[in-house]
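Structures given as structure tokens follow.
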Structure P
Amino acid sequence: MINTILFDFDGTLVDTAPDLINTANQIYSKYNHKEISFQEGLGCSSNGINAFLKKRFTSGEINNNPLFDEFVEIYKNNCYLNASLFPGFQDLLKDLKKRGFKIGIVTNKPRIFTDLILSHLGIDSMFDVVLCPDDGFKPKPDNQMFLEVFDKLNVGHSQVIYVGDGERDIIAANASNIISVFASYGYIDPSENTEIWGYDLLINSTDDLKKLIDIFSLRNCLS
């Protein structure tokens, strides 16, 4: 019986790309590098700060300059300016809570940014659990955070669905023996062959996810 829905953050639940790309372009401009286009930046937006740095800087530049710390300081003040839930999620989250589902976030995004954005969106109290690597866990694709969810929410692997837009999400979910759902509307690098990721189910929109959850709810009623 499915009673728990877990989400990745960037590119799955929340559209954070605009603020990440704007921050990256501020760093690029400061060091006289070409700015990144929005479309080009989407491919980096699920992969963290280092993905943006590697897009324009050599490993030597990254190692010899405080680029990571500078990115963090700028993004900390800008991370929520343009962040928004993907279409349909506001109603979906409310519906899931109303129907008694446990909902949570398992993300590689640092805690400080995750909390700032959730608070700005006014949805920080909606989740039963929010886990980030700097809470003391290994980042995805390791499945350590998922094992912690099982303990915190007192659920088993057969009760959980995880929705994410990155290969690391699918790997971690599969390693935890939970249903992995690939959100194809997310921040996918065009060079990636997502068909070989090994996900259980695919959704193209929030509407698809709602239909999927409705199917599982019906199965719950019939079981």
Structure Q
Amino acid sequence: MFRKILVANRGEIAVRAFRAATELGIGTVAVFPYEDRFAEYRLKADESYQIGEVGHPVRAYLDVAGIIAAALEAGADAIYPGYGFLSENPDLAQACEDNGITFVGPDHTILELTGDKAAAIAAAREAGLPTLRGSRPSDQVPTLLAAAEGMDFPLFVKAVSGGGGRGMRRVESAEGLQAALTEAMREAKAAFGDARMYLEEAVIGPRHIEVQILADRYGDVIHLYERDCS
């Protein structure tokens, strides 16, 4: 059992984690940028530490070095990233491992694969699974515009990193692609610190079905059945 856990997130995500930890008798640590100094979630933790640079609140939650420094100062033996921000970033998982802190999530080798959509698609293709037609990832708009010349519309512009719909745009025609790429890159860079995009053919009228899997370090794995997220 952990003694003290730092939650590298904010808002409702952090509050839920603090509540669960408190019910288990685990000490809690919040991190916050200057702009969130009066946020309610900070007051729900046993301790809180300011991170990041004033004027850049989102960037603070992407500051791996600052989060690790706060965890070491607080004496936290675990970091929970929640979702969004650094939850799929292998750098935080690796930094936790390097500093003897438990990362509550997959290890960095798994995140290097699944946290990078382009790498995950490549692995699926290598395994013989069917995938949608798409482009190689790039952070250069001209490169992606050229890749689109051989694709049919509508298509999706998708961020390589992160999730939750951020950095994603449906584009109906070639005329709207450049603006969509510029907007999506800006959003992905701010949210995930990674502006890389790829293009993928759109599926009309899809269903979004998830199977959630929970595993521990001892090889125990369960699934929580399917969920229609459409």
Structure R
Amino acid sequence: ESKKEVIEDLIKAFSLANIPLEKVNHLLPFFKKYLKEGGAIPQAPTLRQIYLPRVFNNHLSLLQSYFNQKPVAIIMDETTDDCSRSVVNTLFVFHQNTKLVSVNFLERVNNSTMGGTLLSILSDFNIPFTLPILFLSDSAAYMKKCYREALKPIMPQLIHVPCCAHIINLIGDTWRTFSDFSLLKTLLSKIKETFVHFADIIFACATVNEFYFPIHSYTC
């Protein structure tokens, strides 16, 4: 039982630190040498196949217990992963606690699929449709339609709050088409390029200074 606890705690630590489990293979000799239960830690494939689902299910059970029948605020957003798949992240907020409760991969992202995904999540967490009070999302047209046609008829008490940062970004994008802002657009583009290459410039300056001035003065 103690070996099982060590393995599950290790998976939790790797997850919190955002370290891929395959990295554990390089640490196994160190674990075996210096940890009492280090020899019990298996390689990454075994961790993923046997222990990771158990840790995930325990974590999910804790989330379901905490948000069970609670008047949550909902945060929902869609992005893409490294494989260009559409990923929908859903977070619940209750009493100053914000938790990621679901990550869903959708083949199609529209008002219908987003609404269906959220309703399914609420059911999984045993949250009646009469309890959610706030729905936060970006200002995309399909998210507004999702709230208006899929969520509001079922949850009339739900209030939609579009993301202010996204609204400001949309407003800013419209300014780019104005000819009066062409000079400002060019200036901001050059500033962005400067920051992209800033690290290389600093490294080059430090290298030159160290070569010519061995007093470790790293200023250009």
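Structures P, Q, R were shown, and mean count of other Cβ atoms within 10 Å over residues 46-53 at 20.2 was computed from P. Calculating mean count of other Cβ atoms within 10 Å over residues 126-133 for structures P, Q, R picks out P as the one with the greatest value.
Which one of P, Q, R has Rg and Dmax of the Cα atoms in Å, as calculated from the coordinates, equal to 17.6, 62? Only structure P yields this read-out.
Any read-out appearing in this document is the output of simple, stated calculations on the displayed coordinates, not a laboratory observation. Since this is a predicted model, take the numbers as computed values, not measurements. Cβ atoms are built from the backbone, for glycine too; each structure is taken alone.
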